[in-house]
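Below you'll find a set of structures to go through.
FYI, it's all coordinate maths here, none of it is from the lab. A quick note: this is a predicted structure, and the numbers were derived from the prediction, not measured. Cβ atoms are built from the backbone, for glycine too; each structure is taken alone.
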Structure P
Amino acid sequence: MAEKHKLLEVKGLTMDFGGLRAVDSVSLEVHEGEIAALIGPNGAGKTTFFNCITGIYTPTKGDILLHPKGLESRRLNGLKPNKVTEMGLARTFQNIRLFHDMTVLENVMIGRHCRTTSGILHSILRGKAVREEEQQIVETSYQLLEKVGLAEFTNEFSKNLPYGAQRRLEIARALATEPFLLLLDEPAAGMNPQETADLDHLICKISEEEQIAILLIEHDMKLVMNISNPIYVMEYGKKIAEGAPQQIKDNPKVIEAYLGEETDA
């Protein structure tokens, strides 16, 4: 079987905040076609790790390398978040970050901004090309809402959506940037079992139909074990395990650090 193309390569990533080491020499890879997961107890450093990859923090040490298919590899260290997005890496956040007083459609249209070509002068003059591009943005955004099951809410303010639908809207907005790699930070947080099952289905659908690789941080172990391979495990800023779901379930370090929380409950 042909080896899968490596899209993201993180080598020895370390992030210090003053005297605190939040991420300690963590390495991982995401290949095309994968849904990879990063798990660990609260405070393990998972979101800090995401923030380093997406340009919110510049890591203290290590390398973050993006390998787009057919294009030259790029080092992401120190790039601004909008530049990282332009290069094909999009993310959602643990705390939903929608524009609450804008419609569902407008929220997705904002995600298209990094893929538009019209400059400010063209926008002021409102030429034919600008009008056509705007129409294209509306159509593409609506199609994404259909994909995530939110087309019926197109003209609704995003603040009026049920919680699970707001999570899906955030995913649609990330998809609007045309990523080849999508980072999801606790997408199932706060969801009821039915919403989580719908999300499980949606993530698999995005991976298969859109050919987008996914790296997710998640506490819902059922969702992680159902859809993710490989799984990376962090504790106290360090990577303590990696492997297929069954290997992770059987790993004594993981049971003690994380899965044990559930078995003790």
Structure Q
Amino acid sequence: MANTLKIKSAFLNEVGEISRFTARFFKEVIKPKQEWDEFINQCFWVGYKTLTLVGITAFIMGLVLTIQSRPTLVEFGAEAMLPAMVAVSLLREISPVITALICAGKIGSGMGAELGSMRVTEQIDAMEVSGTNPFKYLIVTRVLATTIMVPLLSSVANAISLYGGYLGANIRGDVSWHLYWFQVFNALSFGDVIPSLVKTFFFGFAIGIVGCYKGYNSQKGTEGVGRSATTAVIVASLLVFIIDLLVVQITDILGLT
């Protein structure tokens, strides 16, 4: 019983600290004099440095999904629906979520380790002593970068995965370039694209906040840095699934599904 209460207390305390950390982010982001140079630098590291991994994964997703789905559709005589089914599956759910999980693993852990190292080596304390606002320079720029770049990465992943689907459809079948894309765009609607795009902004924000929070509050030396990087990935990935569930429920209520 005592252990259960202790776990609940630690969980609620963690939720409260993250909430306060998020509130401070919104407070700092509206203050003047943004760190644009650092923001652009973080966009480069978050976006460009992750693009290759996201692109390769997206291509394989589209290719494998098409190859695996074709036999079932052929069995029911619905092979002609393959491009439409692949497009809706990828854009609505698979591509945004997998892209966010990749970013949670690469970006979240990277931010947790980097900021954790700066904390345990007292670099953040030195910035505070010198009169620099470390929260605005380190946290605001990174969270904004992930919030903007994750949707862009997801959009690129959508395009690449659909191209992978085209190649997959032609491995065992014969679908022309124009017919494939006609069926893809004919199957999609704004109700498929807009909710998928909107939720990636929340994915990016959650990944940035969690990664920065874990690293910024890292303790206990190098062991704490490793723990910060690991827990950042776990918590960010869990939040991605929770946000996805909430968005699905909201779009279903609004009749966008």
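Of the structures P, Q, report the one carrying the highest value of volume of the Cα convex hull per residue in Å³, for residues 25-88 alone.
Values: P: 98; Q: 126.
Structure Q comes out on top.
Given a computed value of -26500 for helix-only ellipticity at 222 nm (-39500 (n - 2.57) for each DSSP H run of 4 or more, over all residues; to 500), which structure among P, Q does it belong to? Before the final figure, lay out each step's value.
Numbers: P: -10500; Q: -26500.
Of the options listed, only Q reproduces it.
A value of 19.4 was derived for Kirkwood radius over Cα pairs in Å; which structure in P, Q was it taken from? The partial results should precede the final answer.
On the way: P: 19.4; Q: 19.9.
Traced to structure P.
Can you rank P, Q by relative contact order in percent (Cα under 8 Å, 6 or more apart) and just name the one with the largest value?
Working: P: 26; Q: 32.
Structure Q gives the largest value of relative contact order in percent (Cα under 8 Å, 6 or more apart) among P, Q.
So mean count of other Cβ atoms within 10 Å over residues 137-144, computed for just one structure, reads 17.6; which one of P, Q is that? Can you show the working numbers first?
Numbers: P: 17.6; Q: 24.2.
Only one of P, Q returns 17.6 for mean count of other Cβ atoms within 10 Å over residues 137-144, namely P.
When mean count of other Cβ atoms within 10 Å over residues 9-16 is computed for each of P, Q, which one produces 10.4?
Values: P: 17.5; Q: 10.4.
Computed on structure Q.
In terms of distance in nm of label points 7 Å out along Cα→Cβ at positions 185 and 217, which of structures P, Q is highest?
Numbers: P: 0.6; Q: 4.8.
Ranking P, Q on distance in nm of label points 7 Å out along Cα→Cβ at positions 185 and 217, first place is Q.
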